[in-house]
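Novice: Next up: the structures, one after another.
Nothing in this text is a laboratory measurement; each read-out follows from the coordinates by a stated rule. Bear in mind that the values here come from a model prediction, so they are computed numbers and not experimental data. Cβ atoms are built from the backbone, for glycine too; each structure is taken alone.
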Structure I
């Protein structure tokens with residue numbers, strides 16, 4: 001639903017407006033989680049810095065997503081963004097030294113083929 005709703009919104013608004021309004025909704029959800037679960041946040045933990053970086057990367061990804069939806073077809077943009085696990089697997093291999101099983105390797109190749117097929121008009 002997220003991709004379809006975002007595309008519907010982008011028909012009536014610029015991608016930057018959709019991003020800001022969606023971010024406000026996310027902020028409300030964040031405050032609700034904070035109030036309900038009352039997590040203890042340790043700013044001295046390395047996890048704090050990684051969390052900030054993850055949030056920044058996620059925000060940049062959402063900006064790119066909304067910009068792409070503003071100019072492209074939802075039927076292409078949304079499936080392409082759904083291929084993000086391929087990047088995660090590759091980065092996990094490079095940064096976290098996780099192994100890529102033969103099954104995952106085949107999955108990466110199929111995902112790359114999917115990108116090609118989805119991009120063809």
Structure II
């Protein structure tokens with residue numbers, strides 16, 4: 001699976017990218033801010049968008065909304081965020097297929113993505 005990872009924290013991005021590639025066997029492209037993530041999502045064929053909510057230039061929800069209204073067949077979106085208020089979680093589920101809380105356990109990241117994708121495809 002080809003995954004667009006949008007994460008501005010270089011340490012988290014490196015851990016997530018390495019985990020997804022080495023443990024999950026996925027191809028990962030990385031955006032460091034929301035504007036770059038949106039541009040990549042619109043111009044690169046990916047299977048999944050993994051979006052940090054709090055990023056410079058454009059937050060994850062804004063990227064998701066703009067992406068989903070700009071393409072005819074949007075790919076699934078999973079939010080990667082430390083935000084956990086009820087209204088945040090509701091927004092993540094309204095616009096995406098799920099949420100992975102930060103900090104996340106690298107060992108379970110691939111498993112959680114697989115679970116959300118399976119649930120989405122069912």
Structure III
């Protein structure tokens with residue numbers, strides 16, 4: 001069987017891993033095997049982090065909306081329920097931005113949510 005010469009493929013692959021590992025501590029940036037393990041681990045955390053980022057932002061938006069709701073005398077859940085009943089379809093990202101930057105606009109949304117809840121309560125009692 002003929003001997004396989006790998007040409008530059010092995011060198012290129014190793015250089016790619018070592019380039020990704022530059023900046024890592026001690027042998028993780030110098031020796032191929034340690035660098036490969038560190039890079040694979042880092043890529044795994046990067047993949048997981050991209051999923052966690054979405055969760056963390058949604059959580060942050062909810063905290064901001066809840067804080068603004070408390071200033072307007074209602075809870076987060078009743079506010080969201082009131083918006084649904086009022087037919088206002090704003091996502092949490094936009095609501096959090098309004099809560100942080102436009103207090104008067106958020107207060108108007110809170111009033112419309114309260115009014116929608118009152119109207120729903122009256123129709124329930126009438127039926």
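Novice: Where is relative contact order in percent (Cα under 8 Å, 6 or more apart) largest, in which of I, II, III?
Specialist: Values: I: 32; II: 24; III: 18.
Sorting by relative contact order in percent (Cα under 8 Å, 6 or more apart) in descending order puts I first.
Novice: Compute distance in nm of label points 7 Å out along Cα→Cβ at positions 48 and 88 for each of I, II, III and report the one that scores greatest. Spell out each step's value before the answer.
Specialist: On the way: I: 2.6; II: 2.1; III: 3.9.
Between I, II, III, the highest calculated value is found for III.
Novice: For Kirkwood radius over Cα pairs in Å, find whichever of I, II, III sits highest and give me its label. Don't skip to the end; give the middle numbers.
Specialist: Numbers: I: 16.9; II: 14.0; III: 19.2.
The maximum falls on structure III.
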